[in-house]
Structure 1
């Protein structure tokens, strides 16, 4: 399988040498972006203390199988740790992973010590990281766990339920569309300039349209008020994602 940032890693070579934190993610998923400040900081804090951080990229949209696109996104996202490309979801199935992001912490003996799906659980995860590192070297001096990056990351915070993601073309009845759109594998494509799309309704902290195709310089997430207008034919809309409302 192909890697970014390293030539290759093998789990069997890491056992008995390093603890391992694995996160399944997608560069076109907003919740994968929102966990990144923690992953990057843990890589910086504990990379020389016995922790290996590995990202496994599993694309939720058809355009995410493009290696060059993922490489650019990984660089833009400031990911310096190893990333395994899993376009066929082979590793995903091996782990029976259930979503993005999916986080797994293994101790130095290869035992699973922590697992979490979705955002959150950052404090408990860092405490677990420190625990497995102290088992490797009890003399380590470790920092206080990270302060929450966002209010909604605070332990015990209550959040309003956000609108569920919109996946196309199946959820097109949740959109208000004008102009001509045709259905593709996992998107709607505008067939003329001026075509518009927007969610019929949503409740969220922020809305992100997932776009590629004509007129889109940066394929992936685009934050806005939900309204998408095609400047030319060939714009592809894959769906919408929403963040929690605090």
Structure 2
């Protein structure tokens, strides 16, 4: 296993804070290419960054909110009508993801589900704390605290001896250290500076638990306006659209 590359195509929240694209994290190594989450603006972010959507083998979803999965209808239609995709695509995430994605496609583009695709589209439901083998990946979901009409997960993605964990959206839960322990990179949402109204993390709480995480590198993402205004003054790394890491 060689180097693993991670690029934030989108590091923003649901509300366009800081003018950032919604969550979309591109991970690739050797000939394997995947996205972790695919927010509504992700296809735009990919094309602006020069990332060919037809390269993507797998899309992993942390939870079923529009800023994390809402780009799937556009991605699928682009594969069907623009790039004329032939190779299979796997979409893996919480139980119910196939129904939710199909409903979104029917709302946005009625009738497209009945059109023939030239590529196989496979949906994989991830079970809490059960490692799933997807291509060359081992994906383990951990339940977090964020209502979304289906289970919400932090995802630990292992590629050989290296691992990347993404918290998804959540308030503090003891499952975060379990997901992050030993990860080469822990990408963690941090919407608030001080404790907010729940279901999202804040910087103060996260720093109170920093030593519990056990990760090699911590990068904060999905930040609101106040966090974005302060991130340069804080003792922690922040994500930005286009920012890359090599592990």
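Rule-based calculations on the coordinates, nothing more; no lab input. The structure displayed is predicted, hence computed values, not measured ones. Cβ atoms are built from the backbone, for glycine too; each structure is taken alone.
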Legend entry - Kirkwood radius over Cα pairs in Å from the coordinates reads 17.9; which among 1, 2: 2
Legend entry - For distance in nm of label points 7 Å out along Cα→Cβ at positions 73 and 105 computed as 2.7, the structure of 1, 2 it came from: 1
Legend entry - Read-out mean projected area of the Cα convex hull in nm², for residues 81-168 alone, computed value 8.4, structure in 1, 2: 1
Legend entry - Label whose coordinates, when mean count of other Cβ atoms within 10 Å over residues 185-192 is calculated, return 18.5 (choices 1, 2): 1
Inset, instruction - Using distance in nm of label points 7 Å out along Cα→Cβ at positions 145 and 233, single out the structure from 1, 2 with the greatest value. - result: 1
Legend entry - Origin of the derived value 21.6 (mean count of other Cβ atoms within 10 Å over residues 49-56; candidates 1, 2): 1
